[in-house]
Structure I
């Protein structure tokens, strides 16, 4: 690590002080950098690798430009390609770290993990013979993914089995869904969540729209919360879905003429007449901000939530080798009203801490219908609404306490679960089964469920302040319901009941009449 920091610091010093040499500064500066690298390689107390010196020097250089230019090492470049293509090669499981345990949340239907019988709640204790206790879920994901057709060995700990289970699994192509959830909130209002923007986003989105229209959708809640971006082209196509032909979507301007472009809607007869409310939050960045800005400035949608991240820069990927690349900012983008939404990063501490510019410091622009909008600080929603957790709820989530309770309930390992009948139980088909004992998707989380959950917390030695529990009770009941429905039916069904209780989604539904006026 000291080698890397030293190399980065030296190269930054050389490039920042090229004027110290009299001849051509860039040529001389690079020569000096090469000389310094040679000195390091010859005299450092242990051998160093050229690749490490170069990689760390580049990574040390880029933050001096802006916060969004970055270096793509082989591992990161591979992940970017997977996200863009909307697929990867692996096992097909959702995993999450709960304390020091790597837990399977769900196997994806039809995947290698699913066919081999890996179950929700399984603990992956080893990958290729190495313990998973000290690695993050991200590091585990990288170990589980690999080339198509290759194999990976994992060790599973499963409740009810005394001995670990050993699996050798062949990696296959697994789709990465950009649009994972779509359902009706009521008879007429659809909900679609776009997680990121990849090459398949528009295709997935249109499939979900057709499905919801077949079920009677006449309005839409489009959720971009915590969507950190993706491909620029897909943000144009999603915007085009809602805008009339000829409407401005976005413009970009760079130092080189090739980056100066205006993008307009080119298609028609799509969703131009569909009332839509768009949800954003502080985690909505770049591509979702392009869509939100296009719809807001064209007075096409109601925007609900929190002020978005504020990333108004465009990165172009430049390969520097077969295994590495540079994501370099080449342009700024501007919403249809002509505003830049990029947050000021001249003071890096303010940028990291998200200190907001005052309204007086922000550029003022106007939508097509004369509504005032502000630049230099993300997309400001038309109506503010937020979703957050109290500290205890967050701790319970991080420990996987709701998930583990739901698994115990489904396995009939809690006192309350002995009373209830699950839909897949044989007695659920019997006419003699009392209706109140059959778990339904709209089940009410009553005091008996809360009591049952508290007993589970005692069993896993999770201590908490009773008053903190009381203060967070509504959130806790909401999470219990989500995990029970997810475990009994499906993750999407669990997400649906969860979103029905989401205050931001509820606010969106209240404002749907306002969205309808924007299509007239």
Structure II
């Protein structure tokens, strides 16, 4: 292929990836991951924050990328990492697509299809093009590893996928498992011949994954078994069921994913039917046809394996009612993460391969129309993203503060300039970006969950102690209350002393004049908890 046209394709794919994921910083998980990285390299960053004081589950990301936080502000770190990773993904996607369907511009078509399907047909909330975190780097190496496999370079692929697992043990690990099963199925069906050089690098990939695997395994080292069980139940059934528990997924997302799986299986069957024609011409067309057949076989098995793993996860989810503790220990491994990415990825490439064969054999196919419709949806999605960028919509991560974004930024900047660097704050439960903007620590919030069992139990205790209160008319009933300003001054004083918090931020909709105010704008108020005793509290 002409190098200029190849780079043009890569650039167009990068633009697609950019428009899909270019939300304002901090996006999903960026405040968490980059905050962890900043603390590792600079102990003066939010020194009293609870989450940043818990063990790191993604040490390789912190070690390899975190140093950038010492040179650049956090927003610049996020954008630098995003752009580099998205461009690398575009580079390897173009090569991957060309290995499967070697036609000009098919790589752009398959990328657009993947972006659309991964956005609209994911079932468990997995994403590829989003905030800068360990998973983002891992997907660069996953794309690279799949590109090596479709180029019949299995030995190189195991090494690359080992690096992917090093950065994110689950995203990379599930991909390695699916690739190994697909490799075995390719051998069984005689799509490829066994070669020692294809498997000798498997142990090397395993060794490369250890820097990511060992810290994850050691997170709960020394913790009591009962604490670990309680943390696993909390993680699966209370905090992250929308990622881990099949029956907790929205029905519309399940339906979309099932439809995609059915269409993908139909595509596979049609390609198998076409393969008999391909074999007749293989002697004439040589290695190109053989490589396409091998790439097609791998992607078919890869998609079916991902569906099978997701099906096992669904079965485990329904069985979990019989033994919640046991199944929580299994479900915490994100059984649906692989299928959310692998099925859209495989279908996007296989559909382009079918289009490639359709052109070759002059067959009419409804998949041409289907791809056009999907591309139209992708264009619509891209248009919506362009409009969002032009409007400079607030970051998705801001949650409750999005409707009051400018006022939220204002109060965080005031705190950054007018409070001690080691000050700790109590903030509303759904606030996610306070530490990012203010560089001050928080007691806890709903989004930032520690990864170790002891930290998770402590997080739960803090959440319940801070954001629930007992119903006066009931002995055992508690209800959520995101705003703490309605609590009595004595209670807030106790909370501050218990968790070392000096200040509290609350929305003005629940404001109280019984507490000492140090700053207030149109939407938020900062209270100083340590000055409560010096105020005359008439309500007590």
Structure III
């Protein structure tokens, strides 16, 4: 008799349903596993055998065949141990076969029978619900993660014995073992991120940050050491629009697949990821023998902050180009291709030269060639994908004392956040029938529909386009930024003032690289 139970195979941040089939028959005593298995899945037979033995369950000297269907789907990971052991327990008549019908199980087994946590439980449970399954057995550590999925009964087990005892219970007793939904903390970036009021002066940078947050635009800050670039970037999450439930679920799936969704519950804030400049290409993009999302995907729906961006390797920087356009990372392997979402706001910071004092002729020690070589570490195609480029200068003592008269600068996070949320509300209304949320997501069709230029504005942009030798990508990004500025200013149409301000943020780029 063949015993079946369901489990899942991860593919990117999604999951495919897998049926574990076990047959015990007379023949040469052995255990054989088939179904396009990776090395760690094949090793499951030894873990299951020893775990059953240490749990006091004798395996008869018979031929045991385990098939993970469909065979065409490559299986990786350690989540197959627990469903294989459950199917074997049923085949050995320790569990009624009907008890495993419509049941989803995932978990890794230790040799002593302990059930260990596995990654990717959230997308697995979502897939099980989509397939009509309403009961899941997961490792106790992963149970809170599964409870965020509505209409699912989640049971957390800590050992093989616990699972066996649970599967023997009647329906009424089983209900007592369902895990309670994880408490959804209302933690947001607002009460954990420092305030922009602590950044004295730098009104130009604060304005650029406000525009970037409202429209989800990419931003580059250039300035000498100590000007406040990192300080400003780390305050950006405090003015971002709150994450929606749909976005929270998508971000949580990424962290679940990466094995970083701790404590259960959805991630309720926009991620802020700041990798060190020594991060490798693989660390940023993701990959590995069993591909996992990289730091780029960890910043999905949030901020990817690259401090001292020119010190990142060229390969690491160029890998950003595809995600900035396609909003996803594709990783190809001989067995399969994996897709990880990567829609993030890129915020980068850099000095204007190796010593940091260019273009001050009295303080800069760098030669013209050194400055050129330093700036050229950022390629033209990458710069073309930056929406706003802002220069930060050294704050004079007079400016500092003037700002320091009050304990906080008047232009603080509360004020900035309010304007961002008002602009965000305008975009929500504008894009209510579209598949986008922010101005930065607009394509050519949306630009033509929502950024209608008057005759004067069109003539002005035509001249700018020719005189600055802009690419069409740069031209469209200027229009998107101008649309966001108009939203912040509460204007229905984009005028010359908004276009000129948007172009100012590309003027800094022209000053350094042209």
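Nothing in this text is a laboratory measurement; each read-out follows from the coordinates by a stated rule. What you see is a predicted model, and the numbers here were worked out from it, not measured in a lab. Cβ atoms are built from the backbone, for glycine too; each structure is taken alone.
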Query raised in the report: Thinking of I, II, III, which structure, once distance in nm of label points 7 Å out along Cα→Cβ at positions 206 and 230 is computed, gives back 2.2?
Result: III
Report summary line: Highest-scoring structure on distance in nm of label points 7 Å out along Cα→Cβ at positions 38 and 446 (candidates I, II, III) is I
